[in-house]
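None of the figures in this text is laboratory data; all of them are computed from the coordinates on show. Computed from a predicted structure; not experimentally measured. Cβ atoms are built from the backbone, for glycine too; each structure is taken alone.
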Structure I
Amino acid sequence: MKQLAIIAVLMVAATTASASELIVRGLFKNAVLLEINGQQQLVRTGSSHPGGAKVLSANSRFAQVRYQGKTHRLTLNKRIGTLYAESERQEVVLQRNSNREYRTRLQINGRSAEAVVDTGATKVAMSARHARQLGIRYDDAPVVSIATASGVSRGFAVKLDKLAVGGIERHHIPAVVVDGEYPHVILLGMSFLEHVDLQERGSIMTLSAP
């Protein structure tokens, strides 16, 4: 019995030793305070923690970290490792068209529309016609000035209750409704894209998020 007990203790110890845990303790511009198995270290972009995590990019909101063969988008106090499995990630793959655009179908408040990915747009943007088609009320929304290719236009600041691209769904997304017919296609801007991982390789763009 003693021998069996010793074997059981050794098995538990081996499991504990092999388990690894990474926690984000602090986020800064171009640096992350990482803790791996209890060891904390400030790791700058391009450098690695002794525990095997490499920081690819970092700002005050999130960091891209390569760990255990995978790239993770981590927020403050995010915990990953063998004891804490990450939730399944949703992924949307887009093919660049002949106009060098990445277009996709999306759902806004349950209604479908076409959009073009625009990392240069600070917010999701649509024309008044799009807003009417999608049932978005903006008449009483705050008025804002929008810089367009043809000059400055009047716009309305709204929030989208739900915006989904494939299986990636986010809520309360800031958006602008531009008075008139511009833009001709809804712009999927950074107010949504900042919540996803975006990678471009050749003519393929991949959006992914938990």
Structure II
Amino acid sequence: MKQLFQYGPAEIDYLKKRDKKLGAAIDEIGMIERTVNPDLFTALVASVASQQISAKAAETVCARLEDQFGIISPESIASATEEEIQKCGMSMRKAGYIRGIGSAVTEGRLDLSALRELPDNDVISQLTALNGVGVWTAEMLLIFSMERQDVVSWGDLAIRRGMMRLYGKETIDRAAFERYRKRYSPYGSVASLYLWEISHQ
């Protein structure tokens, strides 16, 4: 059974009080169901494997990884060759990144369980120290694996497009983005779900 990002009346009521335009969009759209993967390692591997390819292609690559390795674990990935990982349908560079992540965990350079106790910015700092993991990837893991509640990604073009559509702007600069982000806090991740939806309308 798929696990969904959890939010409810408290978060919705807060956002509607803080921002009338967002509140109207929430009423129109209704509840949004987005799946999460609480296994941080497999979520991290899938995020790197999925970079710069379509959602359908990403599903195929992740399915091939499961076929190849069974349970995707730090041990199974670290003990594989880059060629074995690459055969699952990705570039050799991505295969190297993924193997490097497995090695970082098995060698103790990255403690995934300890990440859950850290504030968001420290999680981002640790994850972006890995080759192949940028700020946007780390932020998506905060939302869709760790279910952190207050993430609005400046680096996500769809988030910015959603803001522009919601507020009737042709462009949005960093200062305006930060004003909206602070307005949504501490439920920025829920606002992000709606901004993504608005961006596709």
Structure III
Amino acid sequence: MTTVKGDAESALTVKKSRFLGFACRAETERQALDALETRRKRFFDASHHCYAYMLDNGVSRFSDDGEPSGTAGRPILEAITKSGLTDIIVVCTRYFGGTLLGAGGLARAYFQCAWDTLMAARKIELVPSLTYRLTLPYDLWARALNALKKAGCIIEDAVYSENITAKICVSEGSAENALRQLKEVTMGQAVPEFIGTKLAEISRDSEGH
């Protein structure tokens, strides 16, 4: 799945109406609604806070927040769908500029606001990954670390004591190659302990190498 990392914002002016776009990751409906509430409090004097969110489990919701039906929330959701992103909420806050935009104009403005925000967002890909715990003596760590990084692994929670213990996370497609390289550079001394699976941010450039 592809989602966003961190927050993204944009601004758009159409016939004196000001549209402020915001997007962030939301893994649950509660997280999405919390993000919406934060925007409402920040821009408490705005005319509308229209939004849409789409979760990776297929759940999606949208709201026109007082705008004519179908002119705001749905175009925002369409922008999210077009982007291919999931686990995300987009909020488009409008300050009315005194000129009516009409149904078509509103729909275009909200879509553009959402799209600009999505294009400004930093995208990450989360892939099914395997996590292991690895313990090695100091004299083998540098070689092991270099091999693991070349194989596309992420090193987490390294603890330096008598030996070095760390978690390694690697995509399912790269795991076999990573473990083979680790075994070679440590002359069989590395015996990773499998912990479990999760969705993790993994560099796709390393897949299959």
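Table for the structure above
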item	result
Mean projected area of the Cα convex hull in nm², for residues 106-185 alone derived as 6.0 - corresponding label from I, II, III	II
Among I, II, III, which structure scores highest (criterion: FRET efficiency 1/(1 + (r/R0)^6) of positions 98 and 146 (r between Cβ atoms, R0 = 30 Å, to 0.05))	II
Read-out distance in nm of label points 7 Å out along Cα→Cβ at positions 58 and 114, computed value 2.9, structure in I, II, III	II
Source structure (of I, II, III) for helix-only ellipticity at 222 nm (-39500 (n - 2.57) for each DSSP H run of 4 or more, over all residues; to 500), computed value -18500	II
At a computed 44, 18, 16 (semi-axes √(5λ) of the Cα gyration tensor in Å), which of I, II, III	I
